[in-house]
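Listed after this line are the structures, all set down as structure tokens.
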Structure P
Amino acid sequence: MPAYQAAADLCVYPLTSKARAEELNFSNSLKPGYQHALAPAFAAMAYPTMKLKQPLFVGTGEVDQDVPPPLQLGLVKAACEAGTVVQAHIYKGLNHDQTVNASLPDSEIFTKAVMSDQPVTPQCAPTPE
């Protein structure tokens, strides 16, 4: 339980290192029924609406393990279906950290368009690029 106790004081990266050193993973760290215990937290994190007034940019690494692409694409799909203008990109072969820099050219174009009241090209079904 040292990693559990350290979670109160450590930031993400040192805590992740500690969990790895203790060989903790989803299979050996979570009790059955953990989803039920976390349901109130998940509900509190839910978006109140997917219909946004402003356009939404989503950049996802194809091999992201921090924010899995299927979850991101679910958000994209829900926002598009609600009528939000979404511009989604999947960055081929990139993980979470790599995607930040790789997305800058696309997010710069997106941001300039939004800030100057120009139309944003919607992309609701991105393919890895």
Structure Q
Amino acid sequence: IDATGSDVLASNDVTLVATQLPQNSNGFFLTSRQQGFVANPGGSSGNLCVGGGLAIARFLPTLSLSAGGMISGSVDLTDVPLPPTMTGMIMAGDTFNFQLWHREGGPLSGMSNFSPGLEVTFQ
């Protein structure tokens, strides 16, 4: 997972991008103010890296992965899920952690996995 654009709040230009994923599947981004570690949550093939005892919020609506195994979503820095209050603005100096939770084996498969985590400190 990576972020493109700018970490400067005034630009409001952040896009989360994840690559090398299963083709033609779906997933959504998660966010939390803290990092954490939960091995294979819910029977997933991967590990949850966000949370750390704080709430985890679903950051963007469910998105479809491309035939090339890529997914991206723009982030509106003026209206984001902020655990535990759930929505609001990111402030300068805030650090957020992001991760993608995605299906493995197609959109109807019961298997899931997680991307590596990403930490961003906004200016």
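So helix-only ellipticity at 222 nm (-39500 (n - 2.57) for each DSSP H run of 4 or more, over all residues; to 500), computed for just one structure, reads 0; which one of P, Q is that? Answer by label: Q.
Of structures P, Q, which gives 21.1 when mean count of other Cβ atoms within 10 Å over residues 29-36 is computed from the coordinates? Traced to structure Q.
When mean projected area of the Cα convex hull in nm², for residues 13-60 alone is computed for each of P, Q, the one that comes out at 4.4 is Q. So volume of the Cα convex hull per residue in Å³, computed for just one structure, reads 89; which one of P, Q is that? Considering all the candidates, the number was obtained from Q.
Of the structures labelled P, Q, which one yields 3.0 when distance in nm of label points 7 Å out along Cα→Cβ at positions 37 and 93 is computed from its coordinates? Corresponding structure: Q.
Computing relative contact order in percent (Cα under 8 Å, 6 or more apart) across structures P, Q gives 33 for structure Q.
Bear in mind that the values in this text are calculations on the coordinates, not laboratory data. Worth saying up front: this structure is predicted, and the values here are computed from it rather than measured. Cβ atoms are built from the backbone, for glycine too; each structure is taken alone.
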